[in-house]
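Derivation of every value follows stated rules applied to the coordinates shown; laboratory data play no part. Predicted model, so just to flag it, every value in this text is computed and none were measured. Cβ atoms are built from the backbone, for glycine too; each structure is taken alone.
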Structure P
């Protein structure tokens, strides 16, 4: 058996030690919950009658109370392409449950918003806090205490983290995540990116842009670039919460349905009523969190998980920080280049070897924990295989030993980069995340005068007026969790890409987000502390920057700093909180939100987690 790499051992031990008090409290809570709520027969007859009144042919089994009853929490809607396939899942899953003598009920639904739809508009300011709303909705769904296991139907950006956080509070039950898979590949990513930049320059119109986007996002399934949604799927594999190899199988295929069937059968097999009880609280431990970080770094995944993973970990009593990410990033090599970090999408990634390849390479190099409890038999080794379906039989075979495309997937012995896809940067402007996997190495250090803005719209106006046609560090502040819910700032990517292509040294510094779709422009994102003052009235350094201050951003030496003396300045006035599109309803979420490094969550902060 391969020895664990020293960095993984050190970081894991540090997390275990740091988390002892909170992890102990969490596991003690789960033990009490298991004793109190392990059997729905503790409910009164009236409670039970309400719980299965409309259950039809499943009613006798539910009344008897002997077989497992599986709770389905679904994020179905048919506006979101990735979640549209979920419409028929509950109906199918009930049939699959009956095959093994179990029952299944839809416990509840959770909201599922699409950042691609809200991008650049007011609704995006609800995006981060939709994660807390999803977690709360999951808790409401599971609070009926009717269930022996959780089948969680969600894929996209905040939805999987929200489901994880909510489900972990019911961690005395087993949980299986059930994906639906990516849409078919559309137009080439280079063509799409080119059209976006031409539109930003005013060289093509809205009709051409819409035609290009519609040829990219064109069918049911997850968007095929390697953003937060697909990074979620990678992490569910690395954390052992998927049926192995489920992440990137297309929707509406025999293999996809066979994997959904297996998910239901496997969930039935690991409830407390079985002989192989695997509660979620035991699956999601410190080693699983480290595996998720290692997978994120090895594949150049979404920077959003520098926020989501700390929040998910806290829900299990596990405390991680960006120093853990940084130390792991120095040890875990970059094995994959998937758009926007490369030319091919997740379908190409899967065809080249996919998650089976990545898991095997990490395990064999000692860069992931092998000895973890997963929902699958065989532990993490089961995830180093890929599923097949022939003659109406589901089986797993070893992942290929040779990459199907070495421009996209390489072995740990010959990686794209010796370090992972993210870099922690810090200095007198705060701490931030730099997604190195998306940026050419010659652009890892930018030092230039800054232009300071408080909104994306102001940046766009300055670009159109020609004010940014020079070496410049664009600073966009008051975009943190407390200010406006930390929206993603993707509308900035095309104009900044244009400036970079014109030969200018360009960088972005912001307390907002850019996520897995972060492009080729160097960016320090999630700057913490954010510009808006914290609950104790302390302003973040970005509030004191002024136009023309020299700012240095370097992933090579981990720097985010200015040469300006900020000590004698007054902070810039913060913009008023937005109203409309429901934003006023989320005022409590903003006012109590923790910092980005702690997960940007008001719910967890108020719960003392």
Structure Q
């Protein structure tokens, strides 16, 4: 849990962002204003009386706390306080405190009560409080559910028309799971709203059709986006054949997403305008932020702060954009003019340049895309957010990541370990962080390898390999073991494949490699391939084919690739390297046997990980690392050396 001496941003159940911080004496006017917006029912449920106004004496007590025996947090949406939560110790050195909170009517039912309870309990524990008590009217079902749904063992007593609650606030497996479940739902929802917007406002598209903004606008339009597209331009009546408006709100349409391609100095002005139109998120294509130096970093912080205060999430800045191939959405808010065909693979890239390469190479290989996000400087939306979204996304079966930082390696490992049990995660990690990208620790190669191996992540070393493995996972079942049948019409190619299998830790099955010879007919080759695929001693098949020399084949037009679909019917993975002929869709084809075998080996390792019992890892989030290191040193151990080991 993050301490909140400084304001923190939190996500609500609908994916919007609000700010949480400790209450301050100068909040008094805002507290009065919030109280004035309460309905009579909300006042009655919180104060057990109409309580039409806050007396000055009560007000000063509300806003003045010692942050130890008495603590209070406020939730801000923009510059308005919309909720307050507090606890008060029941007596000097008492281990019990009374907890209460109230939420403005328009923000009720969005998870604010759970957020406040989580932070209040965490703070109280640090000061020796182990029990919370609360008094709730029976009619306040929403508040009663906040306590019961959090996972605490709540004891209830009904007396004098009030429900008296008492519960220990020590974290348990149940409360941690509840917190993680809330985290998952809120982060996934915030990304879903970015990838399926009803309408998009585009800022920075020139009327001349030149520049980055005009390019993204054209790709949105030409990609067939199913929602409204609103170019925002100070003077032009139309941009790219679409009606333009000086403000997004002037369009009178449902705007969920703003695509920003304006100068960094004016980006915060866009935030204010997009917020008036009801936007939930920003995709900032513009460069010139943290990657450009200290001044740009300050502009980036201002941009994110303004967006979060307006309830919005930020993709970027300095990013390639976002895409969703769902037929109901058809979103191409990227700098790539053409997206890969619709498919079942999600792609996340921190780098815009790598994002371009990934999309282009995916198109060339026929790798179908479900959705794509380029995070750029990763000022807000990260790979962890996308993992949360893709975990439950019914359109995504395979997750591919290009990562330059790990903002929270522990969280990444936890998410990947959980998600990898149902959807494979393939990752390419850069060990060199570009300027301005993220704020997480840079990891060395050994640390990355260990992190991925323990989490079940399939680690690859190049963009080509990322897609090699992605294609295999998207189209083929997982192998049941390491035994590989190599079948081909060339002794050189089958020998190469067998050598590659040994080098990658795969076992060439008994009786293989099988070389049918250059004079074999298509029927003979097909029979050998199908026999290998149905062999009980085989877990996967590597099919290789070289064009025969002139005069070695009676019918050079015979289609040897036709045998591949029959081999697939056995339900085992088949990879192919055919130096002649077009391999049918659904069979991963590679230009060399080494690439084919390497991809198969990566997937086999993942299948091995899946077959191992998941086990149980200790919960380390709340471990006092400094105390642990001190204890190790007291025993004569070197903590750094132990970590390296």
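Out of P, Q, choose the structure whose coordinates give volume of the Cα convex hull per residue in Å³ equal to 195 when calculated.
On the way: P: 148; Q: 195.
Structure Q accounts for this read-out.
P, Q: which one has relative contact order in percent (Cα under 8 Å, 6 or more apart), as calculated, at 15? Here the read-out was taken from P. So FRET efficiency 1/(1 + (r/R0)^6) of positions 198 and 286 (r between Cβ atoms, R0 = 30 Å, to 0.05), computed for just one structure, reads 0.05; which one of P, Q is that? The structure behind it is P.
State the single structure among P, Q that was used to calculate Cα Rg over 2.2 N^0.38 Å, for residues 310-469 alone, giving 1.34. That value comes from structure P.
Given that mean count of other Cβ atoms within 10 Å over residues 358-365, derived from a single structure, equals 23.9, which label among P, Q identifies that structure? Present the calculation step by step, with values, prior to reporting the outcome.
Values: P: 23.9; Q: 19.1.
Computing mean count of other Cβ atoms within 10 Å over residues 358-365 on every structure in P, Q gives 23.9 only for P.
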